[in-house]
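Participant: Just below sit the structures, each encoded as structure tokens.
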Structure I
Amino acid sequence: MGDMSELQQRELGLQGMGTSLLRKEDARFIRGQGSYVDDIKLPGMLFGAVVRSPYAHARIKSIDKSKALAAPGVVAVLTADDLKPVNLHWMPTLGGDVQAVLADKKVCFQMQEVAMVLGTDRYAAADGAALVEVDYEELPAIVDPKKSMTPDAVIIREDIADKTEVGHGPRTHPNHIFTWEAGDKAAADAAFANAEITVREEILNPRVHPCPLETCGCVASFNKATGYLTVYMTTQAPHLVRTVLAMLSGVAESKIRVVGGDIGGGFGNKVPVYPGYVVAIVASIVTGVPVKWIESRIDNISTTGFARDYHGVGELAADSQGRIKGLRFTALADHGAFNSHVSATKLPAGLFSICTGSYAIPNAYCRVDAVYTNKAPGGVAYRCSLRVTEAVYLIERMMDILALKLGVDKAEIRRRNFVKTEQFPYTTSLGWTLDSGNYEPALDKVLKACDYEGLRKEQAARRADPNSETLMGIGLATFTEIVGAGPTKVCDILGIGLFDSCEIRVHPTGGVIARLGTMTQGQGHATTYAQIIATELGLPASDIVVEEGDTDKAPYGAGTWGSRSTPVSGAATAMAARKIKDKAKKIAAHLLEVAEGDLEWEIDRFKVKGNPTAAKTMKEICMVSHTGNLPAGMEQGLNAVAYYDPPNMTYPFGTYLCVVDVDKFTGVVSVRRFYALDDCGTRINPMVIEGQIHGGLTEAFAVAMGQQIPFDENGNHLGNSLMDYFLPTSMETPHWETDHTVTPCPHHPIGAKGVAESPHVGGIPCFSNAVIDAFSHLGVTHMDMPHTSYRVWKQCHALGIDQRT
């Protein structure tokens, strides 16, 4: 062994895994040197502006382009009729449906795309869009999914009214999309029939929107001479989009380049292919010049992928001690006018079947019915894997409701039902194999850190005080998430497996370029991937460059969404690095004239066992790998590509505790304390993890306390600007306390699980549980989100506690 200070110095110099390395990306961004889609300026570029429907449901009787075409700077006006000759007036969705690119004879949601005006600048295009005259015949609209399948319900999708299925099994009504089930219904029903205690609650996950800082847009540039199409766009999955564009356009995939560039936030909103992209591409193919389309904030909130809109019913069956014997969860999913919900082919309801959570529930059954309504399509995974937030919200709310009925403490009811540490790997009654977990110590750590017993005593005293002006609520969530969409045996989109990839090239002097199939949107990939390589190869992270988002450079991958970057691409990165390391070991053995088995690895070099002075550093090996002094038959260079198809998902977990004070007279909810403990397995960069948790908790706070996309009975959008839609600023955001435990994932090459979505998934039920707990002693078992001051005051008013005496 060498001197410890020397070893530590070498390890510190690498800045590998476990180091709180400052993000490499930030120096560029804080200098204003980012390159976003709207920064792209190409010679001769036209600008597109979309004409949108003011009605949620209407027939298009006629479209008059004449005034628009006569306007200065307007070059063309495209409608569905203009796209029909190239068969691009409809497009496939990632949910197995088809969607109108531009409305064909009928609009099915307010703000649906009807036409695109091309202008020499964005102002000319916008002026032209205002001059397009569309004659509509308004039709009755359906906005309540519970009315979608009534016998007299208006048919929303006349184009598929006679189809018995639309990609996911038989339909029972023209407005029905699919029915999906998991678990053993008979066993679950038997558990309820024999149960000593049962609870049931209707629980809504309201429609919300990810609302990333940057809206969606693209610049499409088709070269008629070469037949090559380049698209700069806001996408979380460049390769998947390239494949979809090839399927749509007929352009060979080898002649399509998709470039992600810098992305100003995604959160699931930038996974789908939107009509604006397609029309811009068609316009460029037809005109032979670049076309830019950038949507407005109102367009983004109104029409791009929403999240949630899950109308759930939760049921638990338990014995008298609160040990759960059965679970039944059903949900009615509002998918809007087209099923563009991003989902794996085999999992149309996403990963909703993770709804058993952290608990050993022997019998479970869940069912989801998806329907069409006259709302914008979507159903994206807003900072979660597909439908995981809805599942976790249901189980965590139901745990509180069961505890309340039994008169058992809410921490204790969870403890009694945890999957025990010695039970892992544990296969749930809905079929997922939880590979690792350590739930009870995590709960105990949080309860102790927050003095849970003292908080309950304070709450009891507050409740006993008739003069108290506030109610005190304590929320808990002990959640398990499922992330890392990847196992091709389970997950694919449009038939493409959700594996991922990494290519590593090592230069003679030890510099490294790594190219990956993911797409960063602020997660710090350039830093964390470099740290994985630094640890694996013993080369400094500062000398490692990470590139993503350009399909002409990176190997094929499924992109960044569903918290899959670290679980899938992080694994591919480690595997590629290990291929290089294996070759480097052969070179080191050759140079040191020993067998490979005589070598051991130490931080950044191979050493001869028992002779520590005989060693070769990786930098020395990098140089030699580009010479002729190599083992017989070995090629020069240190390059490798790895494609990783994970054997299982990963299952990060956490315990969150929230304390709120509710003003009985105004309904204002003050978050006094929020303590979040996460277990994401091996921690690559603690500082990046902290930032991801802060961001996820802030979005959880937004969803629980203020976000909702409302509609009136005619399908009019009532909250599509930031004047109406709640995005918390630093003024509203609570202070976050964070903590962690480490339970490595046993099947991941570096033991990592992913973390960015966990705070969103676990934070939402924790906030809700805290608010509802404030009223639980008054007989309240549930209150739907969002918990705005007005809605909370209405609950106070209904209970008669809002009057001063």
Structure II
Amino acid sequence: MNKTKRATSGVENGEKGGDGGLIGVDDSALASAISNGEDLGPFIRAAFEIGRPESLIHQLKGFVKKKEVEIEDLCKLHYSEFIRAVDELRHVLLDADELKSGLAKENKQLQLVGDGLLTMLDSLIESHGTKKNLMGAIDSLKICTAVVDLCMRVNDHVLENGYYPALKALDIMERDYMPVLPARALRQLLERQIPVCRAHIERKVNKEFNDWLVHIRSVSREIGQLSIGQASSARQREEELRGRQRQAEEQSRSGSKECVYMLEMEDLDEDDSQLKFDLTPVYRAYHINTCLGMQDQFREYYYKNRQLQLNSDLQISTAQSFLESHQTYFAQLAGFFIVEDRVLRSAGGLMSSARTEQLWESAISRMTVVMEDQFSRMQTANHLLLVKDYVSLLGATLRRYGYQVGPLLDVLDTMRDKYHELLLTDCRHRINDVLANDKYEQMVMRKEYEYNMNVLAFHLQNIDVMPAFPYIAPFSATVPDCCRIVRSFIEDSVSFLAYGGHMDYYDLVKRYLDKLLTNVLNEALLRLVRSPTLGVSHAMQIAANMTVLERACDYFAQHAAKLCGIPMRLVEGPYGALSARVTLRNSQAVAHDTMLKLVKSKVNEFMLLTLNINWTPEDPLQSGNDYLNDVIIYLETLAETAQEILPLDAFDKVISGVLEHISNCIVSTLLSEDVKRFNVYAVMGIDADLRLLEQFADDKYQSSGLEKQPGSTNLKGCLAEARQIVNLLTATQPELFLNPVIREKSYSALDSKKVIQICEKYRDLPEKMFGRGTKVATKKKALDSLIKRLREQ
């Protein structure tokens, strides 16, 4: 390129000649270019461009002539050497001829040999071409064989339900083999069949999934029942553990040295190993749809189908009552959400927490509506308790899986009052039946198991020693029967309130227990007490039963606390006291008053016989009046029974009341218009009657234990009015009644008006008994003086 540039420059320099025009090419430049073997193209082109090629030809000819002259000079200078070179050249030509003939001969031989080799070479080339074709065919066959093998593997995988390997094989065919597949027909076939195969796999997987949907709905009930059963077993173990804990606490409080403390290494949390249900079709379907790029569509399909199943499960069966179907209903729903929890945790994003929560919220809102509706229709406490227990187990089951079950427990809490009203109604009927069927006779227990069942079971014993049998209890059959009813009420109440929304429900149990004892048991007893057909013996037994039932309130409170898990030390204080105990104590007073009223009424029947007394006898009586024998017999019978079954204060109230009533009756008889007059012999008869009554009062005061009772007074004091009027009538100086000191000491129970009326009826003895007339006349005169002075006051 540099040489060309130089030639070009020389041409450019030589373009100008004389006269200022182009005359040709510089000779030196041209000679230099020729000498150097450079390309003369630029010189030729420049000559033609200026339109003077003749000048260039002229220069070239001049150059040739110049070179010929140089050659001639050179030849002349080297002539001898040239001749000698020519001779050598001739010899070389001869040798060349010989060599040429030898080469021809050798060439002929080579051609003879080369023809065979060429034939062999052609065969070799042809073989190489064939080999290349065969290798290409083999490679194509290998590709086709691999594709066919993959197709067979796909078929085998599909037949064996190995859908994921089948899809992977299809992807390999489509990605690795289809672009290089030489067989056009096979490629076209694959292009048609691969989508068909994928669609077939999709249908198969979706069919398996649809079959799983049908299957899982049928087994969801069993899953729910098994899981709820596990929750029930866990609850029982928890209650047993609490029971052992309470027992240990009681032993510790009692100072027992034989307490055994044992830590049980037991897994209280139920695992799901027994909840065996297959989610493989779900995993496979979701995985295959993910491989097909259809995971979003499958998620939506799964959610909608499960939502439809849930809506169907939430429908109440009309073929049977809710009481009969509630377990299957709630077990089905429990199984549904247990499956959903497993899908959420293990299906790799098939269900999101938000969607699972949506399903749960829709389900719990529907369940609460169903429960409220069904609970409102129930009119039996046991039915409501059955449903509540199962719902609480359902809540405990689903809480383990993270579901919020608060609304379910809230519904149960709203049904609390209705349940207890139904329970109270049932207990009211049972208590009324017990009271109606009781004979109100003291219970006789002939065997130890009867004593344990009727006395010890309710802490009704007065002593800790086992009594001799047959044992006659101070109460009738009403008491243990009512205690059983109350105990069952407590247990049913605790069963309903336990495992609900309240952690500490003892106060609720105690409130409803007070309601039972006050509004049901106490009211029933009061109705019985106020019955117009009630007899004395029944009234006394009812009063005795009330006393025992009041004492049983401690057992009721302790039993409720035990079931609620409350330590006994809290129950023994004000925290555990039942307000119903005060109500029962007040009702006892009503019963005692009613009993005393009936006793007085019975005594009145005997006291009516006083109208048959001869109030002006001519001879003194050897003993008391006849009516008093019946009164004493009745009082002995009454006191014996009362002493056996009534508490000491009630016994005191009844006996003192009836004695006071007898005293009032005696005084009222003396004041009545039926008694116009009486003499000292009649007064002596009343005095004899009073001595018998006072002896009875002394005996009962000592034998009953009232004598040892602090602050108690002798029963004789109940006869004070009758005794003091008799003492006044038989006194030698009745005018001492006017002395305030003596009156306060000896006649404090007497009223002045009554004294005047009675003393006015006092008469002397008949005149035929003259020996005594003067004395009696003197006493009559003293009484008249007393009456006069009393009227003056």
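Only the coordinates and a few stated rules stand behind these numbers; no lab work does. Since this is a predicted model, take the numbers as computed values, not measurements. Cβ atoms are built from the backbone, for glycine too; each structure is taken alone.
Participant: I, II: which one has Cα extents along the principal axes in Å, as calculated, at 83, 74, 50?
Facilitator: Going through each structure in turn, the value belongs to I.
Participant: Once distance in nm of label points 7 Å out along Cα→Cβ at positions 159 and 599 is calculated for all of I, II, which comes out largest?
Facilitator: For this comparison of distance in nm of label points 7 Å out along Cα→Cβ at positions 159 and 599, the top structure is II.
Participant: Check the numbers for distance in nm of label points 7 Å out along Cα→Cβ at positions 511 and 687 across I, II and tell me which is largest.
Facilitator: Comparing I, II, the top value of distance in nm of label points 7 Å out along Cα→Cβ at positions 511 and 687 belongs to II.
Participant: Further question on the same structure: Here helix-only ellipticity at 222 nm (-39500 (n - 2.57) for each DSSP H run of 4 or more, over all residues; to 500) has been calculated and equals -24500, so which of I, II was it run on?
Facilitator: Corresponding structure: II.
Participant: Could you figure out which one of I, II the value 10.8 for distance in nm of label points 7 Å out along Cα→Cβ at positions 95 and 223 was computed from?
Facilitator: II
Participant: Comparing relative contact order in percent (Cα under 8 Å, 6 or more apart) across I, II, which structure shows the greatest value?
Facilitator: I
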